[in-house]
Structure P
Amino acid sequence: MNAAILTYHHVAVPESPHNAHLYVSPGDFERQIEFLNNRGFQVVPLDRVREALLNRESLPERTVAISFDDGFEDNYTNAFPILKKYGFPATVFSVAGSIPPEGEPGKDGEGGRYLSAKQLRELSREGVAIGSHAVHHKRLATLPMEEALEEITGSKRILEEICEREIRWFSYPFGSYSREIANRVREAGYWGAVSVIRDNRLRESQLYWLPRVMVMGDSSLARFRYYFSGLYHWIHHRKNRKRWEGYV
């Protein structure tokens with residue numbers, strides 16, 4: 001199925017070189033969103049992607065979903081107003097253990113300031129889906145299964161208490177998963193999960209490790225256009241057959 005899931009982390013200007021590649025400036029982000037709008041892309045929630053996959057339904061060629069990993073505060077302050085301006089849905093994958101106690105502002109972490117519970121609730125009320133990025137952002141495939149399961153189920157429980165609605169989607173921290181981990185995510189009641197496999201094509205068999213397209217800080221508008229091309233798919237499909245054998 002022709003549908004790209006875009007992945008962002010920060011929408012902000014980095015204050016230091018540390019992880020600067022994960023920062024897309026607000027100006028660049030708006031230009032990318034404007035590109036999608038002007039070129040007639042259909043921006044859909046992940047729930048719609050899942051529905052189409054399960055029903056073996058073809059989506060329009062220019063279909064895209066937008067996601068954010070880690071749940072940084074700039075997703076709320078910088079990205080959300082732009083998404084709202086264009087009426088585009090998105091999913092924010094929050095690290096549940098990084099959310100500060102109720103009533104406190106977002107707390108600083110190694111990667112930046114995280115969303116507060118109040119901000120998560122507001123995003124959820126405004127139609128942004130909140131997904132889980134585990135409790136402590138650990139490499140799940142390296143953990144004892146009992147600990148990995150708590151990361152999967154505990155984050156769902158915490159986020160559902162905060163947002164007061166079902167948390168349907170999971171994103172694997174560092175892209176670390178196995179088939180057993182993916183089965184535990186499914187058994188925990190998630191509707192699907194996203195991975196770090198690179199591709200702009202999706203298959204039903206990948207529902208619990210859906211490929212995505214990583215948007216980096218140095219992504220020019222020309223490169224952003226390339227992300228949706230057949231060439232991008234062809235190049236990464238060849239790479240994926242070696243790196244992700246059995247998952248693509």
Structure Q
Amino acid sequence: MRLLKPAGSYLKRKVFESLMLVLLFLVPFFVLFITSIDILPFYIDFGRYETPRGIFLVLFFMMGLFSIRRFQVYRRGLKGEKAVATILSESLNDEYSLLNDVTLTNMKNSDIDHIVVGPTGIFAIETKNYKGRISYYGDDWEGVHGKPSVQARINAVKIREFLEDSPTFTPSQKFVEGLVVFANSQAVLIEKKPPGRVKVLGINSLTDYIVNKPKKFSAQEIEFIEQTIKKNIASIDTD
């Protein structure tokens with residue numbers, strides 16, 4: 001598989017920043033905690049400032065827990081995107097290309113986790129890294145934060161917009177398929193009603209789904225699509 005855009009540093013930076021916040025809040029919490037226990041040799045009598053110490057203990061503890069949760073979310077997202085990028089790179093041949101962490105010029109405050117372009121189509125992939133029971137009825141989800149099918153559909157539309165004015169393709173060829181892919185093999189997906197124009201997949205069925213679709217693009221058309229997407233990647237790097 002040809003890599004046209006590597007993964008950005010956004011999630012890596014967020015993992016690092018959230019870990020620093022964990023230390024920033026929990027280190028002073030433990031210092032205040034061990035100095036507040038009178039049976040320990042580290043005890044310090046704050047006198048009239050005991051109440052403020054208690055307030056800061058609670059504050060540092062709560063902010064520390066919040067930072068831990070943010071760290072876990074970003075780390076889980078980073079691991080999920082790496083897993084999907086790896087399986088795509090190892091399983092698809094050089095007829096296909098991959099762009100990671102793409103922000104297009106017609107997008108605001110979001111990006112597309114992965115774009116795959118190949119003879120069988122154009123795929124906008126929204127990656128989630130959850131485990132356990134995950135059910136969906138159309139765009140209503142349980143067991144996962146937000147509505148990933150809606151985001152995948154929006155991402156697909158944003159890519160298609162750049163192909164709309166091109167006479168090169170038929171209307172059906174201009175269709176970009178949104179995929180929601182769960183990177184954790186322990187995710188149990190329960191479909192009650194499929195989301196409109198979006199496919200939900202586990203990571204182990206992703207590449208088979210892509211390569212087994214009917215072919216619609218020639219090598220020249222694939223190159224044109226790739227250049228169109230690359231030309232419309234936002235110049236301001238959100239990574």
Distance in nm of label points 7 Å out along Cα→Cβ at positions 180 and 228 gets 4.1 when computed on, of labels P, Q, structure P
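Hey, mean count of other Cβ atoms within 10 Å over residues 92-99 derived from one of P, Q reads 25.0; which structure? Walk me through the numbers on the way to the answer.
On the way: P: 25.0; Q: 17.5.
It must be structure P, since only it matches.
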Taking FRET efficiency 1/(1 + (r/R0)^6) of positions 44 and 188 (r between Cβ atoms, R0 = 25 Å, to 0.05) as the quantity of interest, name the structure among P, Q where it is greatest. P
Looking at structures P, Q, which one was helix-only ellipticity at 222 nm (-39500 (n - 2.57) for each DSSP H run of 4 or more, over all residues; to 500) calculated from, given that it came out as -14500? Q
In terms of volume of the Cα convex hull per residue in Å³, which of structures P, Q is highest? Q
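Every number in this text was worked out from the coordinates using simple rules, so none of it is lab data. On a predicted model such as this, the values are computed, not experimentally measured, just so you know. Cβ atoms are built from the backbone, for glycine too; each structure is taken alone.
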